[in-house]
Structure P
Amino acid sequence: MDSSNSEQAVLDGKLYRHLNSLIVAHLRDNNLTQAASVVASATMTPLNVEAPPNRLLDLVSKGLAAEKGDVTRGTDFSASLPLPHTAAIDFSTAPDMKGSSKSFPKHETRHLSEHKNIARCARFSADGRFVATGSADTSIKLFEVSKIKQMLLPEAKDGPVRPVIRTYYDHIQPINDLDFHPQGTILISGAKDQTIKFFDISKTNAKRAYRVIQDTHNVRSVSFHPSGDFLLAGTDHAIPHLYDINTFQCYLSSNIPETSPSGAINQVRYSCTGAMYVTASKDGAIRLWDGITANCVRSITAAHGTAEATSAIFTKDQRFVLSSGKDSTVKLWEVGSGRLVRQYLGAIHTQLRCQAIFNQTEEFIIFIDELSNEIVIWDAMTTEKVAKWPSNHVGAPRWLEHSPVESAFISCGTDRSVRFWKETV
């Protein structure tokens, strides 16, 4: 072998070892421990190899985008994966209670619209351009965020700007949850009428769904897989329903947790890569599921004591899950171990099925105090309560949803109204 071939062989060997390390780290960090062990053994790679969170996904995303020649174009799943949260907060360390809490920026709020009955849910699109709300009046309102911002301009306060660009009427019972397709112009809704409906928001004259999934239970929560090819439905059934949106085939996990689920699912959410999903149930448990095999890999029973768990969402780096329950607590759990790492106290919440949310940088947590009708904000790292604001709703809001791209969020609730909150400059 000549020297050039020898040098290339050495380089190739280093590249293979590096790739194997990234694969092992990716599988391990996404709780696919058995697969990580098999690959580690086959490639003689240490199972505890170190790699930045989501490094493999980052490289695949950038490589596919470069191959296309345009990092912003295309709908390929891998190329459109969110880049790793470069400033991920390490919540695994002990809370720092030495007065290092950050100040939450002031926000201005504006009434946007009203439904004819309770506004039960809201959801932003992944790019933050749209937000939709669903109501007990069976309608869905679609807002364009750029038009909302026009309303906030001083010169537009009394102007003719109308942020509602579509109103959909196709359900016959209250709307429970909404989600946007990660790449397309599709909005889905889950409702008490046991259906999931698909709306094409690009069609200006469409008032009704163009596709319908008929479930067997009240559909309480919906979540698209990041590929857009699958969706999860949390229903009155204790096991999440997984749908292939091309065939409408429904799949149920064959791996039932040791502590068998016994309550309806209040919320189901995918992680940002689809490697996992999480459910929050009326039986009080938070459960983590493998996004590929649909096996339950961890049950956190009695996550909120004897009260039902109302919400559960992943952090952007997929290492933690934020949950809320009707025991007036918000909790942060470590995915890998299932241990409680943070608890946020001081907001009374015992009645409404609401969710605790992060702001877009995950530095703060936002929730509702039902008793005082206030919006409560904690420093996510220190757990210190840093702000309490009047909600400006008549009665406590039922739902909060934060924009994924900017410092803005939506509140809506029992007074039928929808409000937009935006950081003041």
Structure Q
Amino acid sequence: MKRVQFSMIFLLVNFAFINAQVGISNPSPASTLDITAKNATGTSANTDGLLVPRVDRQRAQSMSAVPVSTLIYVNSITTGTLAGTAANINSVGYYYFNGTAWTKLATSLNIYNSDGTLNGPRTVTTNGNLLTFVNGGNNVKITTSATEGALSANGSSRGFLNLVGGSANIDYYVENNGIAQFNASGNSTKLSVGSTNATPLGLKTNNIERLTVLSGGNVGIGTTSPNTKLEVSSGTANVSGTTLTNLNSASPISTGQTLGVDNLGNVITVANPTAASVTTASVNSTTGASFNVNDTTVTMVPGTSQPVTIPTGGKALFINFMLGIDYGSNPAGSGASYYEARLYIDGVATDCYMRTQEYGAGGFSAQFSFNTVKFLAAGNHTIDVRMTRTFNNGVASGANMVCSPISMSFNATYLN
């Protein structure tokens, strides 16, 4: 029997060497080793298949002079370490030897039903075809656990991102040597830019924030902390930084309030100026009564006393006085004396006066005139002109000189 067994083994080995093909359960092998299942079909409970050597990680790590393509099944990683030829053995599974280390037989992943991890950068070339993601029930998301999440749309001439909701569009794009734009289109009824929490909105140019909208609605131009609904900071003293291009000093006046600024720079409305009116108190006469003038008293020129009522706030009073007289007598020693006409307000002499000297003894005429501006407080006032002889020059003290008015004009005017 033993001779028969050895003979059969010898014949089998000899047949394998001659044919270089071995069949198990297969008399006509189609490859170097061809194993045919005992039960290729049907409901048999017998096990068909091929069992490769099963070892733990430590055993795989301990092997030496392993031929390339050797196949094993690692059934435990609780032993050994991720080092040397076992540097890739991190889970239970099939491994083959690549000449340097054991390499896992990776099963192909289908992204439609399996998760996976990229070992390096990958490029998908669509070859001019659209790549479209369609989700009927949920959002399509691109997420990352890294510090920065970025979505890039690059083109040789334009980068473009289009968001569509129904028939309303938002387009983001930038063109080479063109303008970066952010537009709403389609049936969009509003383009709203801002925040949904209590944070400010800023617009910048040249990396400097030029316009700021705070969470409370205050808008600042040139300032990031506006204190009012609109605050403009020009950065230059005494320059508002605001220009109304189509409204200037040549524009016609229309109805409405006048604008001004208060001491804090707030734009405020001020009362519109009323049309100017002139209020005048005047005396004009060519038939005034004669009056006596001497050096011991001050005599009011008849007809010059006038009441003036000044409105609230006070007014500047423009006063004009002119008096022509004849000297109607010839007191002893007269002909070289000095006479003065002076403005009085509320019975008090002012610093406005005119002084003249006689031209000769008796019968000569003289003229007195002056103009001045006096500020009067609100209320009722009285103005008049009074005369006296300031230098007798040979005339006895107390001697009267009769003055006969030829003409007189005395006007007091203020603007409303």
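Nothing in this text is a laboratory measurement; each read-out follows from the coordinates by a stated rule. As the structure is a computational prediction, the values presented were derived from the model and not from experiment. Cβ atoms are built from the backbone, for glycine too; each structure is taken alone.
One of P, Q was used to compute distance in nm of label points 7 Å out along Cα→Cβ at positions 117 and 229, and the result was 3.8. Which label is that?
P
Work out distance in nm of label points 7 Å out along Cα→Cβ at positions 29 and 173 for each of structures P, Q, then name the structure with the largest result.
Q
For volume of the Cα convex hull per residue in Å³, find whichever of P, Q sits highest and give me its label.
Checked P, Q; max of volume of the Cα convex hull per residue in Å³ sits with Q.
Work out the source of -2000 here, i.e. which of P, Q gives that when helix-only ellipticity at 222 nm (-39500 (n - 2.57) for each DSSP H run of 4 or more, over all residues; to 500) is computed.
Q
Which structure, out of P, Q, was semi-axes √(5λ) of the Cα gyration tensor in Å, for residues 133-244 alone calculated from, if the result is 35, 19, 16?
The read-out was computed on structure Q.
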